[in-house]
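Input: structures, listed below.
Throughout, read-outs are computed from the coordinates displayed, never taken from laboratory work. If you're wondering where the values come from, they're calculated on a predicted model, not measured in any experiment. Cβ atoms are built from the backbone, for glycine too; each structure is taken alone.
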Structure 1
Amino acid sequence: MDESPGTGALRVVVVDDHTFYRDGLVGLLEESGLVVVADVATGEAVLGAVAETQPDAVVMDLSMPGMGGVEATRLLSEHHPSTPVVMLTVSQEEDDVLAGLLAGARGFVLKDGPVEDVVKAIREAAAGRAFLSARVSRRLLEHVQRTHRRHGGSRFTEQEIDVLSRLSEGESPETIATSMGTTERAVRRLASDVVTKMQVENRGEIAVRALRDRIV
């Protein structure tokens, strides 16, 4: 698996409004070999923290008072596009998953999952790929399948859908790679391509609506 774009341990900013959870997560990430360069409690604060520390990735809580994780992620994508965001939440509802990913998040991990998932998501995001827990993959798969059918099968490849489907069933990238006769990195890239296509498609649709409605 790819490591930091630079050298040494990956540098991370953690954003969560619950102090007890945030402190615990910071400790677990540091025990896993990551360096937490800042931890903040609000979406408003993360923009300054990222500008100051230039981390390799941000771990962002979805639900926070004031500026929520989706809006903070959207602003980070605009002002710090090279800093990937991993969304962390208790929700696996499709609308929440899609909102986070379409805002620009490169990973989506549930809070009740193992910390190893968070670490994997950070490393994948820092390497330019996406990471989704199995339960989140199921939600994304439902959206992808509907979109695929609506556009006559032109949006996603069958291989991308197959990988996403198997991830949603709990298969590991390593197992999927072995059965497909490819590498684990290639499997992760296919899953990442789904997220990228979805984000690009969303930006395109926003632009079309803006022109149609004479907003721009």
Structure 2
Amino acid sequence: MYRSEQILFDNGEPVRIVVRNYTEKDFDELIDIQRECFPPPFPSELWWNKEQLTNHVTLFPEGALCIEIDGNVVSSLTGVCTLFDPAHPNHTWEEATAGGYITNHNPNGNTLYIVDISVRPAFRSLGLGKIMMQAMYHVVIEKGLDRLLGGGRMPGYHKNAHQLSAQEYIDKIVSGELYDPVISFLLKCGRLPIAVVENYLEDEESLNYGTLMEWKNPFKNGLPSF
């Protein structure tokens, strides 16, 4: 099981954090985090429920991470192992994650797929999302997987859709001409866009688009394993 203690600084004040696997005792806090992170118009039925969380900690506990500060859970990151073919990238979040229930978890998969990442708004200045992502890179390396992959929301796209296609929007983020709170964050975490997918997730701000963002395992030889 994963556990790492670190000290961060918030305006010069030390903040001690614990990165660890989440367990059943954390479920209420994890659902509350979802409520804070994904307010309307994001559909509330897509927030975690306890059946989903139970599957996370039983089917793939290594992919269930959280950060704790002063005994409280303030962020979470969930993954699932899947078999991914880069030549056929199109899919939906529902298909990739079995609707968040991860009943499709494949212990023999080649890819760690990010199901969700959530950080309480009050703690986002600490860089907790990047710390959790780096912890999940450790899981990719430990298991000898080819990559970490996930579909990033594009919450700024609805403001630009009148003049840019979804791909053009992503291109301008990569070039530094535009900023998107999710895609720009994932770029800072070392992930690169490999495809823009239509109807990825019911999400008004992203106009239902998602961008597949990949981090390749630097210790693999680059040969396909699907």
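Worth pointing out:
- A value of 18.2 for mean count of other Cβ atoms within 10 Å over residues 42-49, calculated from one of 1, 2, originates in structure 1.
- When helix-only ellipticity at 222 nm (-39500 (n - 2.57) for each DSSP H run of 4 or more, over all residues; to 500) is computed for each of 1, 2, the one that comes out at -18000 is 1.
- For the structures shown (1, 2), FRET efficiency 1/(1 + (r/R0)^6) of positions 90 and 130 (r between Cβ atoms, R0 = 30 Å, to 0.05) is largest in 1.
- Given 22.1 for mean count of other Cβ atoms within 10 Å over residues 58-65, calculated: source structure among 1, 2: 1
- For the structures shown (1, 2), mean count of other Cβ atoms within 10 Å over residues 122-129 is largest in 1.
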